[in-house]
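Right after this note come the structures.
Read-outs: derived from the displayed coordinates by stated rules, not from any lab. Being a predicted model, the structure only gives us computed values, none of them experimental. Cβ atoms are built from the backbone, for glycine too; each structure is taken alone.
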Structure I
Amino acid sequence: MSALTDLSSFSAFPIIQAPMAGGGSTPRLAAAVSDAGGLGFLAAGYKTPEAMYEEIRQLRGLTSNPFGVNLFTPQPDTADRSAVEVYAEQLAGEAAWYSTPLGDPESGQDDAYDAKVAILLDNPVPVVSFTFGCPDRPVFDAFAKAGTYTVVTVTTPGEALAAQWAGADAVCVQGTEAGGHQGTHRDDPELDHAGFGLLSLVPQVREAVQLPIIATGGLMRGNQIAAVLAVGADAAQLGTAFLVSPESGANALHKRAVTDPVYARTEFTRAFSGRPARGLVNRFMREHGPYAPAGYPQIHHLTAGIRKAAAAAGDPQAMALWAGQGHRLARDLPAGELVAVLMEELNAARKAF
């Protein structure tokens, strides 16, 4: 059986719910998408191995359909500690304002990656995807032996080639329109504004590799899904489109902000995590983004308390409001209903072609 057949066998429709670390992805959301004919995903990033296992257990109790789990690959420790210290001094006023201490930037580097991989090998799930890098071939060989389909997030044709060489079953091609973190394999500040838009990136990856392609980045409507399929993708992955659904675990302030006219645009920023990520422009991003150093996950840990305190205070101006460029097109629909609407739009667009 070909890899392409394997990918299409996981869902009736070419629609995948993006794994949204930080609370957006939940067992309820993944189950609703999978039951509606798409492929739901859990996000293991920022969770303990035990919490990841528990969410998988809950999801299996909600659906018998295939689903995926996303892992953050370990990051090389390239942070400039002096720059992180300077940034911490700059954030002292924020910590005082929200009456919370700054987090320990050295509280964890690898997101318990090895332990999560071990759990997923002992208790296999249908699909596992990787973000922020590409594992070595032995990892892919182990998952293949366990019967798990593997996907690597890529942002360039070169990263796609590396994933193919390492043994991945498919690539998730991420354009710069995508909300949240860019899944670049090398965190180079000089490349922060040098990425590819999705419609230009998919054809380049299509010509570079022979793997199935999942396209992601700013997709909110069925006709956009038709467009990426037309230029070489095999499926489309949507995050912000599902973020406002009732099954999403995103904070209510975050959900409202996605469609609030006050937040007219998105930008890349390192302000919250030290890695480039696209979010709604708010006060924290404007005031601290220009000075935030490259340093993931150190900056993520440093700002965690501020973000949590801001949310508790009902203040979205210091929250990480991740969202893609198409955020104003978000529809407050149950996830299963949204899958159905997207398929109606996709089929209509196909007929128009």
Structure II
Amino acid sequence: MEESEKAPGMLQVLEALKEATHHIQQHHTSDSPAVKALLELQTILSSSDPKLCALSDYLNRLKTLVHSLNHSKGLRSFLTRPLSTHCLSRLAVSIESEIQAWIDRETLFTLSASLRNPDDAIDQLMALLTQFRDRISQGFNRDLQDLVLKLKLFSSLETVLLDEKCADRAREQAGLAVAALIRFNKDVFVGQVMMGPTVRALVAMGSMYSVEVLCSLIRSIRSPLVDEIESNGEIPKVMALLSSRDLQLQLLALECVLEIGYFGRKEAVDAMVKEGLVEKLVELQRSETGDDLIEIGKGRVCGVLERHPFASCVARFAVQLEVGEGLRQREKRAFKPEILVRVREASLSDAEAATIAAEVLWGSSP
């Protein structure tokens, strides 16, 4: 049987053993099916494997401690039992940590192999990518990071993301995994995003998940990533998604534009404005899914953006520039008059122009 076929079964066994350590920690019992399962593992585990040496040692200590707890009698046993059960719980924590490290190795080696041949077992790859994201979302772990680097998983994820022949859902999940790695340790993985083609691939895909990943990367990396988007000439492609027929994709594109407005320097904001962003936002605000909030009292604002997601989107963009961290104060002051001029030119009536201008001048947010 192939290694990739054995891995899922192995992972199920290891997950069950990890659950057994949870039972011991909760119930502090030395005579239970959970303890027996771990002792059975102790009898078959090879202590010659350096990766399993620590686990083997903990299981040997577990065997000794359980024997002591189950066979000790008399007053001394009664007095020392609370301490012994506490040691049992602490030992279960250590065993759990080693089993988790084993699960990580099995999962990442299998994921690495699946990423090299993504079309061979697409459902397995999707499950592995989801499991990988869930694992690294639990927080930083040095051993896990070392394994990711050793297996060059970031490069493998990027290769799948760039492969147009690969299924879109696999490419999207690879992108989500890249974003999760940035959150896992930005200092280590951000350089690979900045130097590689990840951003271009995400923009080129133009799907809901790819734009969601792009927004996540902008929030994580901030102005340097926006600089990269602008210097690569990707701003017009992002803005083109505002004209999508898919409302959800339009909304994500708006979110992306607002993030660029918040973190972007003058060059990026200039590129969006010159590309006609203000005019497009006026059009969206005028649409059935748009509205203005200036006349709405606070008691009625709740739920407005759910029903009219493009409401006051011109003012929302202006607010992002005003409160954002990418522009200097004088640059912020200079953009507001330009936005107002473009609003007047794009409006269909004086009333529409006056309403939007008032929102831009005074701010409008739910």
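One of I, II was used to compute mean count of other Cβ atoms within 10 Å over residues 14-21, and the result was 17.5. Which label is that?
Values: I: 26.6; II: 17.5.
Going label by label, the one that fits is II.
Given structures I, II, which gives the highest value for FRET efficiency 1/(1 + (r/R0)^6) of positions 94 and 182 (r between Cβ atoms, R0 = 25 Å, to 0.05)?
I
Given a value of 0.85 for FRET efficiency 1/(1 + (r/R0)^6) of positions 102 and 166 (r between Cβ atoms, R0 = 41 Å, to 0.05), point me to the structure among I, II it was derived from.
II
If you work out volume of the Cα convex hull per residue in Å³ for I, II, which one comes out largest?
II
Suppose helix-only ellipticity at 222 nm (-39500 (n - 2.57) for each DSSP H run of 4 or more, over all residues; to 500) works out to -12000; of I, II, which structure was it derived from?
Numbers: I: -12000; II: -24500.
It traces back to I.
Taking 20 as the value of relative contact order in percent (Cα under 8 Å, 6 or more apart) derived from one of the structures shown (I, II), identify that structure.
It traces back to I.
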